[in-house]
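K.L.:
Below: a set of structures, written as structure tokens.
No lab work stands behind these numbers, since they all come straight from the coordinates. This one's a predicted model, so the numbers in the text were calculated from it and none came from an experiment. Cβ atoms are built from the backbone, for glycine too; each structure is taken alone.
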Structure P
Amino acid sequence: MNASDRGSTTIWMLGLSMLLLLFGGLALDYWRGLALQRELAAIADSAAIAAASGLDEETYRATGVVALDTDRATDLAMAAITWQGAELSGADIDVAPGSVTVTLTAEVELGLLGVFVDQTDPLTVRAAATAVPVLRP
């Protein structure tokens, strides 16, 4: 080993350690986003199912048609979302006479990736679920 090669192993190891730290941070942020998306999907599913139980009873009794009461379905969906306590940046509940769709949006808190990325436009994840009321005899 001559004098010009001294310390090159240290520099290589330092560089590789920095790359490992960077890729580890990226993987952690990626999995954090996936976990948040799965959580939102579960909340949207339960909120859509809750909203689908908000039947318009007067219409059903008068005509036998299974339809949703818009206000009741919306209230049930919001109660299900609120009860689960997720920090959301948006919740959209679309009630049609025969179905309800719940779309939830949340922002991902970035760890190491936040150091390298401009966070003025945050990373968001979205999940949606649709439920249809079914009357079982």
Structure Q
Amino acid sequence: MSTDRGVTMQLLAHGIDIVEIGELRRLINEPGGHFMTRCFTSAEQLDAGEGPNRIDRLAGRFAAKEAVAKALGVGWGNGIAWTDIEIRTMDSGAPDIVLHRRAKEVADQLGVIRFLISTSHTGAYAIASSLALS
């Protein structure tokens, strides 16, 4: 059990994912450019910033989306779009989860009141771990 501001929370589920950064770079750079708008919200694209580490940050967000979906116990195509799970950056720099549409409905049905998320990346891989708390 965990406490947050005096409220007792229980671990409901865990999800983890790893992404090859080179493969994500390839998908982002494919002609047509639909991958970015299909998988990342405008806010996520802004949060990723510019420069040489942009793809690393996007890979961390992509892995985080997968980890959250796994914690929710759902796969893509079950009415959940990539943009239904949004990874935002808090003022502290830590990632935060914002759910929309179908992903929010599923989380509410499961009793999820908060997610804890952690991401990390090396030159080749990005990984994320997600805890769903009720």
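K.L.:
Relative contact order in percent (Cα under 8 Å, 6 or more apart) was computed and gave 35; which structure, P, Q, did it come from?
P.N.:
This value belongs to structure Q.
K.L.:
Given a value of -0.83, -0.92 for log10 I(q)/I(0) by the Debye sum over Cα atoms at q = 0.24, 0.26 Å⁻¹, for residues 55-94 alone, calculated from one of P, Q, which structure does it belong to?
P.N.:
Q
K.L.:
I have 2.6 for distance in nm of label points 7 Å out along Cα→Cβ at positions 15 and 111, calculated from one of the structures P, Q. Which structure is it?
P.N.:
It must be structure P, since only it matches.
K.L.:
Match the computed value -17500 of helix-only ellipticity at 222 nm (-39500 (n - 2.57) for each DSSP H run of 4 or more, over all residues; to 500) to one of the structures P, Q, and report its label.
P.N.:
Source structure for this number: P.
K.L.:
Check the numbers for Kirkwood radius over Cα pairs in Å across P, Q and tell me which is largest.
P.N.:
Structure P comes out on top.
K.L.:
Of the structures P, Q, report the one carrying the highest value of distance in nm of label points 7 Å out along Cα→Cβ at positions 63 and 87.
P.N.:
Biggest value here belongs to P.
K.L.:
On mean count of other Cβ atoms within 10 Å over residues 47-54, which of the structures labelled P, Q is highest?
P.N.:
Greatest value across P, Q: structure P.
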